[in-house]
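Novice: For reference, the structures are reproduced in the following blocks.
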Structure P
Amino acid sequence: MFLLAFVFAAAWFVTGSMAAHLPGLLERCGVTPLQAIAAASLVGPAQVAARLVEFFLLRRSHPLISARLAALLHPIGAAIFAVVGPSAAVAFAIFYGAGNGLLTIARGTVPLAVFGPHGYGERTGLLGAPARAAQALAPLLFGLLLDAMGPSAIVVSVALCLASFAALLGLRASRDGMD
């Protein structure tokens, strides 16, 4: 339960951070204001596209597979952005958005797959509390990180996603969960 609470809290911290600071973060990385806004505007469509991919291609896969993929998409986008530079801002935004879109589905499906249906509502409520707190604090804390670290603050979001991926590797499905 603690691993999954961490996963959702870390993911929602990154979501809250990017929702508040993505255009500014991209600008600090050398992207023009117009390019930053254009890239950030693709987050929503990427979320929807990832949900459609999940529905059509991954729905028969175990929810942990989708969740693990989701946790890796932001770091993959950040790596592309770091290697290619400002011209990869769109790729970064799309990878981040796709990961975020998959995570919103995982928030409902992973607890069922890991713990089974008994106490599902209570469990998802308990798992959601740290995530909501992290999401609420994220804009302020990430803003402070941006001021202190500059564009390198993205490393914190990548580290949180990679830690989430590692935590997801430690989770297994329950016997009475989804197959």
Structure Q
Amino acid sequence: MFHIFYALELMAQKPIGRNKLAEQLGVGDGAIRTIVHHLKDAGVVVTAKAGMSLTEKGEKTWQKFEELFPQRAEIERTELTNSPFSYAFLVKNSGDKIGTGMEQRDAAIMGGASRAIALICRDGHLIINSVSGIIEKAFPDAARKIQRNLKIDENDVVIIAGAETLLKAKRGAFAAAWVLVGN
């Protein structure tokens, strides 16, 4: 599912060729052919000389993803995000769906990340559910850096996945966010 999401994200920005798309997704020729085949069969992309771009149906599909995950950003290294690369997905109004955050962490790891954390905005503060108090007090630098990259409202969730590459961090963060919204 991550490949579909990321392919749509890239095509929403501008048309992209098959080879460039494969490079960005980190997949080979066979996998990119399969991905493109599924996207074309679903009627969400069209190919042209300039590259692949979204159809009207593709744009509507991308808008649904944007509603689920309106903000995504690379997060610089902090005491909470100490992987070589960290990437965050903001999931709107989903704080009540987080238990311990283990389900999201496990999904991120299965998605390729080496670690993940789920932060919830409660009473105007970032917390780790059932583990810690206010993040701004315990990790002020981390909280500042996270909040600088994302506009977080009450009951929003920030999933941050860390990995040795940016692509793996993105894939892990997406997997955790996808599990949170219920596939």
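Where a number appears in this text, it was derived from the coordinates with a stated rule and is not lab data. This structure is a prediction, so every number in the text was calculated from the model and none was measured. Cβ atoms are built from the backbone, for glycine too; each structure is taken alone.
Novice: Can you rank P, Q by distance in nm of label points 7 Å out along Cα→Cβ at positions 63 and 79 and just name the one with the largest value?
Specialist: With respect to distance in nm of label points 7 Å out along Cα→Cβ at positions 63 and 79, the highest-scoring structure among P, Q is Q.
Novice: Another question, if that's okay. If helix-only ellipticity at 222 nm (-39500 (n - 2.57) for each DSSP H run of 4 or more, over all residues; to 500) computes to -14000, which of P, Q did it come from?
Specialist: Details: P: -27000; Q: -14000.
Checking each candidate, the match is Q.
Novice: Out of P, Q, choose the structure whose coordinates give Cα extents along the principal axes in Å equal to 53, 30, 26 when calculated.
Specialist: Values: P: 51, 33, 22; Q: 53, 30, 26.
Clearly, the read-out refers to Q.
Novice: Quick check on the output: 3.4 is distance in nm of label points 7 Å out along Cα→Cβ at positions 7 and 23, derived from one of P, Q. Which one produced it?
Specialist: It was calculated from structure P.
Novice: For structures P, Q, calculate relative contact order in percent (Cα under 8 Å, 6 or more apart) and state which one comes out highest.
Specialist: Details: P: 41; Q: 24.
Largest calculated value belongs to P.
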